[in-house]
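Taken together, the values in this text are just the output of simple stated rules run on the coordinates, not laboratory data. Just so you know, these numbers come straight off a predicted model, no measurement behind them. Cβ atoms are built from the backbone, for glycine too; each structure is taken alone.
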Structure 1
Amino acid sequence: MKHNYIALAFLAALASCLTQKELAYKNHQNIALADQLIVLKRAAVEKQTGAIPAGKYISIKQPTGVPLVIQFDDLDGDHEWDEAAFLYSFQPNEKFVLHPVIVDAPPTIKAVVRAHVRHMKKNADNSFGPVSLQKDTMPVNAAPTDFSKQPLPPYLTEGPAWENDKVGFRLYFDVRNGKDIWGKTTDRMVLDEVGLDTAHNYHHQAEWGMDVLKVGPSLGAGSLALQVTLPNGKDTLVRLGGTNIEQVVYEKVADGPVRAICRLHYKNWKPGEGLAPVSLTEEIHIWGGQYFYESKVRVTAAPAGAQLVTGIVNLNSKQVYEISSGKAEGIYTFDRQAENKDKLGMAIIMPADQVAGTATTPDAHTDIRNTFIIKAKIANDKPAVFRF
């Protein structure tokens, strides 16, 4: 019962207890909701303010009169912001009416960075950075680092990493294409420094936390796969990654202080013999105050009847719980699953109308093993969305 209560409380966030009418938001629950992400599209704001000239911004004050910390994000690369994002903590049943005004520059507020994404290449002197890459193409069929032959990988912590003030994640930027979890014991951004020094193994507890998850041959912390039907009629589960992808591109979209966004573009992925190539883009969001990342996945030219699959590693857990709030469905585990033998809860939730089923992979004789999976329908007109 305790586990279900925790999970359903988490589901409540996805089910969107906040509703919008004009520029007013209300918490319909009789509980406080801390650090809720509100994203205003420029077009919606302009219905209130009139046209916002190029190079101008908006300011919004809290009920206390203090301006909000607002992040302005250019999502399409035209050098003008498309969305304004901020965090707001709601009291029980509180209604917050926004009154945006056009300003020359964002209000000067000392903002604590609460979300960050980075992807850093190794330099000739074995340092990384000093700045994270805006865009990068993975070498074709990049192999996992053999740490017995080289102490440092070609990318800091083996690929892109994203974090907030609660938790962090990383992606292996090689043929494995797996996702892993950073357990954090500090609210500061740490993933620019983790992995710089081989004398400090990030699989061991440090003052900031540690890499907490053993991934192995599983889908780890929300890695992706397709369930497809081969020409011989056999259903199969195919991991996104491997050697059958023409190109993988990382792209940084937004980087704190409120939220961080990156995109991963997979071009011409051949999921099986006799199947046409598929292209896929995963857009990953993380923002302050929450214990999850949100993924939006668009699949182009998927085989008929294919389903998008993601999952949770179950190497150290044999019990999965299924939950539903009506608007959202999910799976979760809670067991002594962390590398440090700590208890760890992991969940995946998605809108109920996207869920196509759940299952457990075999633990042997298959490429993807040791995973509790949840399947999503693929639609051409909108992305599949989930939170890990």
Structure 2
Amino acid sequence: MPPPHFGGAYWTFVRLTTDAGVTGVGEVYGVPFHPRVVERMIEDVAARNLVGEDPFRLERLFRVVYSSGYTQRPDTSLVAIVSGLETACLDIVGKETGQPLYNLLGGKVREALRCYTYIYPAPGADARVYSDPAIGAARAATYRERGFSALKFDPFGPYSALDPRHPSEATLGLVERYVASIREAVGGGTDLLIGTHGQMTPAGAIRLARRLEPFSPLWFEEPVPPEMPEEMAVVARATSIPIATGERLATKYEFARVLDTRAAAVLQMAVGRVGGVREAKKIAAMAEPRYVDIAPHLYAGPVEAAANVHIGLSTPNFLVQESIEDMTGFAAQLVSPPLRYENGMLLAPEGPGLGLELVDEVVRAHPYAGSQLHLEMGEGEDAAWRGGDGGTP
């Protein structure tokens, strides 16, 4: 991805072609290996389990890949690969039947999706937007003027491989001032989404949540690491702020633990990692009788974004959809037609399947030549909590 890299360092797409010449596209999200390694992993999984098979047999595809190599557990790398392959197969099914994906998922229950964006730095600006309350407030007001009625931000500084930690009093005070500044800038008609990344211990998260409750956030996201939903449930029971989680979880099995422990009121499955579109729909169905909402995660490309839109359009317990600003810029150049944003809403794609195609000349013009992963965590203990100034994300 070219600068400013909103959505990650790179995106990994997969294209499948049938013997009749019908193509489908999918997206693989967040596999923790260099994308050239992931490319070989995708090719291996497809050759073993999909090439020569019927793209309509999606339940079989998931089960044989999920069980590949005697795993049968939520391995995020393997499940992310089947996510991209499954999405591409569904795109083919939609094109073969002449139906948009949302019709294959039960049909629309709404005509458009309310969406939110992270508060990103202004063009050419540094990342102090996340640590300076005045800069953050000014950017928040700009997004509000562009039609967004919900905004997300992580004011806690960098996440670290040494997390979770108990934040200092100085950090708690800075975060409280930052959220207060955002609330003042956008008023009461805008939802605030506190977007943490598992940085805190349960005790630290509870202390912070009590200081943020007066600002009525829509949610407190992944306040502790996602590996122990039982501990996230401790935070959920101690605050009136709804807890959201899910971007780092895979399959219905991990989300079942979240639901069973009542760790969250909002589930944020990442379609390119969770197991695919149908797995996301199964999780939404599990959540529905518990009155738990879904808000699919997006820090990926326009193919996963389109899959998210189809899921939200066809899911009763949908809450709000993450968007990368208004999905213009590089994301819009990569696909034809691009996703459509209008006054805080993402509109339904038109056409069969996902309703878009990759633009090959744009894809080929931007090969990834870097060495970093899609997202990385620092190792320094001081990087995560820097006291009074909050540090630089």
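A value of 2.8 was computed for distance in nm of label points 7 Å out along Cα→Cβ at positions 62 and 302; which of 1, 2 is the source structure? It traces back to 2. Set 1, 2, criterion FRET efficiency 1/(1 + (r/R0)^6) of positions 30 and 198 (r between Cβ atoms, R0 = 25 Å, to 0.05): the highest-scoring structure is 2. Source structure of the calculated read-out (relative contact order in percent (Cα under 8 Å, 6 or more apart), 15) within 1, 2: 1. One of 1, 2 was used to compute helix-only ellipticity at 222 nm (-39500 (n - 2.57) for each DSSP H run of 4 or more, over all residues; to 500), and the answer was -1500. Which one was it? The structure behind it is 1. Determine which structure produced the value 16.4 for mean count of other Cβ atoms within 10 Å over residues 78-85, calculated from the coordinates; the candidates are 1, 2. Structure 1 accounts for this read-out. Which structure, out of 1, 2, was FRET efficiency 1/(1 + (r/R0)^6) of positions 294 and 358 (r between Cβ atoms, R0 = 25 Å, to 0.05) calculated from, if the result is 0.40? Going label by label, the one that fits is 2. Between structures 1, 2, the calculation of Cα Rg over 2.2 N^0.38 Å yields its largest number for 1.
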